[in-house]
Structure I
Amino acid sequence: MMKLFNKQIPILIVFLTFFACDSFVETDLPKSQLASSSVFENYETANAALMSVYAKLRDTGLLTGIGTGLSNALGNYSDELTAYGSATSTNIAFYNNALLPGSTVISNLWNASYNQIYAANAVIEGLDKSDGLTSENKKQLLGEALFLRAVVHFYLTNLFGDVPYITTTDYKNNNTADKVGSDDIYKNIISDLQSASALLPETYSSTARSRANKLVCRAMLSRVYLYNRSYAEAANEASALINKSTLYVLESDLNNVFLINSKETIWQFESATAGQNTKEGSIFIFTAGPPASVAVNTIFTSSFLAGDQRKSKWLKAISKGSETWYHAYKYKEQSNTAVSKEYSVVLRLAEQYLIRAEARAMQGDLIGAKEDLNKIRMRAGLAGTQSQTKEDILASVLEERRWELFTEYGHRFFDLKRLNLLDINLQPIKAGWNTEDRLFPIPQTELGNNPKLLPQNPGY
């Protein structure tokens, strides 16, 4: 059975995982345990170690673009997607809100996430002991590793609730780690992101915008503060991004938002090989009906206002006879092209406007909230909002988030959850929905390996 952390020599485990090289890993690491102690004495190999953590996030676990990643899984779990295919498919289990503690998918998501955290911690510890790197190189790599650790913990707590917050590679302690309450988890996430922000420069290390810098950290902080109901801080962090108008600009053409060189992108995953496009495109796009895997929920497609270009440009209709289905069409490429055209976008500017709109409304700045809300509405071809009261503006922000951020890493599910709106929105349309489904089950194997993870989440 898999445990939270494999009981092996920690540093060896991390470096063995790095041997599966891809475009994130430009330097082959030493292929022996004896050489592993020198990895963090050389920038090229230390950098390769960090790039492998990015590759793990892109290819496995919660943020991957494949079917088990959050964009697809939580789209089915909430009200964005409708699952097709056999009754035993993973999509059907998410769509029916029928996850089980013994599910291999749940266990894999948990294990992949903690392996990513473990790898980030190995980088942090290796850098701390290093004498061979310059101060600037150390700061850069350490800041990025802290950022990645915070990101994975953020998604884990929003899915599983109270979970261990792991900050070392001490496998004995990690395998018996206590759960941490969500309030303390958020404090740790914020501390890691603040530390990362202080260490990193504002500039990107490449035009791909695939590595964290100070502004990427601040974009993530704005979301964390919003979820944590720290509205003044959320607005301040979002403003830091919005005010960088020479770097970040809302694309006027919605078809350009998810292209590689979009000026709206804050952070994205660079593809593993040249010519490869997003895994989301291969999952969501279909060319003939009925859909083999998933389609966009008809309740969602009918919710768009007349004239909203997000429906015409980010959804595509596929018909057969009298039936019509829609697939998500934010990413236009279903397969490889001669040159990569799209990367998976994790953080983008439109979310920052919506974060600030909500945070401003919560603080009583209704004029400012409407200004931010209207930036997104008008870009989509809609008139300015008619909402006047705080309650109406907040409801409008939620709707805009629904239309703007669909099938992007579970925004819809997380929004309904943090606003206590899951039951009222999902119970009428999903026969399998129960209040307890607001949390995923902790994997049964993990409960057996570490009794400190008990009790199991309610309902399982």
Structure II
Amino acid sequence: MHIFGELVKRYWNGELNNIQDLNQLSYEIKDKLGFENQDISFIKDHIRIAMGLNPRGNDDFKDELDIIKGSKEIGQPVIAKIEGACEHCDEESCKCKEACKYETEIYRRQKEPIILNDKCLSCGYCVSSCDFGALADKIEFMPVIDLLKDSKVPVYAVVAPAIVGQFGDDISMGQLRTALKFLGFEDMVEVALFADILTIKEAFEFSHLVKTEEDFFLTSCCCPVWFNLVKKNYPDAYQHMSPSVSPMIASGRILKKLYKDVKVVFVAPCIAKKAEIKELELKGAIDFVLNFRELDEIFRALEIKLHELPSDDKDQASLGGRLYARTGGVSFSVKTVVNRLEPQRLIKLKAKKVDGVQKCRMILEDISNKRNINYNFIEGMGCNGGCVGGPRTNIEVEKATKLVNEFGEDSLIMTPFDNFNVMKILKQLGINSIEEIISNEEVFRLLTRES
């Protein structure tokens, strides 16, 4: 984050223009952080990663700034591997291998780790577990700076529900909106608003698909770790998976439908969202992803003091939409709508909520082997506690969960069904009644993964 903060400050202020400026930054970081001359290659690669680029090993700086200035996206892979760092790690106590034992296997070699990308779920816990900087997720803010400084391009910040409380106990969502507008964003939009829209869609789908005691429905489209775990490893269970896109993808698609030539930046608690926006069937909805730690460093580098800002408050989402941030929130929200749609429904929604990759695997094994299935709505979250437990959050899970619950309860909108903002958006998309959300072809396409 120190390297990233220095990059942000200098690039924002026009002090990073050529190779010499990048070299000077490398040596200043070496001196400040106590590295040796032989570590310059390592430092340069971390500078590249903080710029959103791939590491190049021992290569000198060449065209990095030119690439960033013309960049419309940050390419794969999301997680970059840096040579040499693993040489200092004791393989017996390697934390990144332990972090991925329920997901895939990281095989460590002398120079760098080897990740099995066909099995990797991009949860990012290997990155946050590595003490030697051998793994890092590429940061996607440098191209965003150029967008924010271009007055002709409207840029929206859409923020995950887990963001509440992440920047200080006394920092309101309205102050975050003010800070983001100060940076140059057109506005800050709660992704929970689009969770409300998807909740209604999933409630209709549950009603149509779960007709008997043997039927069941897998959800939590909001979590790419859970989605990819099911898709890559459990094809039978995948047949029961919700076809909905995540609220993040829905937000980008809808904003780009409503407003011409806009760019959309998602602010996330995790690394997996950086991989999600690059999936072929989802590409183009969201332009860049930042996480909470990166945004915190941006505010710090640019000396934006959140506690001094006025609060620009808006009530955009329901209690249910905001609770998507924590385990059980999706189930709660969908159940409230199902009960409104069919109050006399004979087969009630019976939810099973699991979090963490290990527990997600266990429930999927049960489903595959037809063991202990006494539920019909399965919600999975890849991180312990849900999104509030993501690897790029700023506060502990228990505290974050409490703050999310409180923020949800503060909403003047109790359920997605009561959210007038939802109906306003749907009317702009040509829908006049809530039932049309699954019958209107264009809207259905905006909210659904391509097959």
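A short reminder: the numbers here are calculations on the coordinates, not readings from a lab. Everything numeric here is computed off the predicted structure, so don't read it as measured data. Cβ atoms are built from the backbone, for glycine too; each structure is taken alone.
As an exercise: helix-only ellipticity at 222 nm (-39500 (n - 2.57) for each DSSP H run of 4 or more, over all residues; to 500), calculated from one structure in I, II, equals -14500. Which structure is it? Numbers along the way, then the final one.
Working: I: -14500; II: -12000.
Answer by label: I.
So Kirkwood radius over Cα pairs in Å, for residues 58-169 alone, computed for just one structure, reads 15.7; which one of I, II is that?
Numbers: I: 15.7; II: 16.8.
Answer by label: I.
Among the shown structures I, II, from which was the value 0.85 of FRET efficiency 1/(1 + (r/R0)^6) of positions 194 and 338 (r between Cβ atoms, R0 = 25 Å, to 0.05) calculated?
Numbers: I: 0.05; II: 0.85.
Going label by label, the one that fits is II.
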Rg/Rh (Cα atoms, Kirkwood Rh) was computed and gave 0.95; which structure, I, II, did it come from?
-> I
